[in-house]
Structure P
Amino acid sequence: MTYFKCKWNHSFPDEPIALYAELDEQRWEVRKVEVFRDGKMGFANGEREFGGSGLGLVPTPPLAEIAADPQFEPVEITQLEFESVWSEAIAHASES
């Protein structure tokens, strides 16, 4: 598995400002967390979607390709970092 975080620099009020993803060997999203400007979080996996989030419909491009667009700032993260954000998103959903 591969894990990454991507900041999205924009001014759209209803779109996430950060995305965290767990990717399989073919770069398909397995789990995803989206963080919104107001602090709300959405997430998705193969069994559940919350907060308007869903898994990608195509494999995720390489980080260098994503970074070629100046509005995106992708970085690889550890599994531990991803699991921490995933747990936070699940807790956030149970509080809603």
Structure Q
Amino acid sequence: MKTAFELAMERLSKNAPSVTLTAEQKKELAELDSVYAAKIAERELLVKSQIEKAIDAGEAEAIEQLEKQLVSDRKTLTAERDEKKEQVRQRKS
């Protein structure tokens, strides 16, 4: 008798079979993760320093705007990274 987990995994593999990646694709995916982690960290440092300046100046609206910008930048960079990773996965070896 199969567990619910095993049954779910079977259904999942029927709907979306697992893709085997080449060593080169794995390397490219890791590189994309590294590059985008650095981009996100760089952006966070820049915006957080601007937030600190706004806090010191007592500019509440600027702080809120910068925080929203940071969230937006993270989402944009993450989406860009995910799109590039998907392109790597879709490439035939």
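Suppose you compute relative contact order in percent (Cα under 8 Å, 6 or more apart) for every structure in P, Q: which one lands on 40?
Values: P: 29; Q: 40.
It traces back to Q.
If distance in nm of label points 7 Å out along Cα→Cβ at positions 6 and 70 computes to 1.9, which of P, Q did it come from? Walk me through the numbers on the way to the answer.
Working: P: 1.9; Q: 4.8.
This figure was derived from P.
Quick check for you: by Cα Rg over 2.2 N^0.38 Å, which of P, Q is greatest?
Numbers: P: 1.01; Q: 1.65.
Between P, Q, the highest calculated value is found for Q.
Suppose helix-only ellipticity at 222 nm (-39500 (n - 2.57) for each DSSP H run of 4 or more, over all residues; to 500) works out to -7000; of P, Q, which structure was it derived from? If you can, show how the numbers build up before the last one.
On the way: P: -7000; Q: -30000.
The correct label is P.
Distance in nm of label points 7 Å out along Cα→Cβ at positions 14 and 46 was computed and gave 3.1; which structure, P, Q, did it come from?
Values: P: 3.1; Q: 4.9.
The structure behind it is P.
Using the calculated result 12.9 for mean count of other Cβ atoms within 10 Å over residues 38-45, pick out the matching structure from P, Q.
Numbers: P: 16.8; Q: 12.9.
Checking each candidate, the match is Q.
Each value in this text was obtained by applying a stated rule to the coordinates, not by laboratory testing. Predicted, not measured: the structure shown is a model, and the values here were computed from it. Cβ atoms are built from the backbone, for glycine too; each structure is taken alone.
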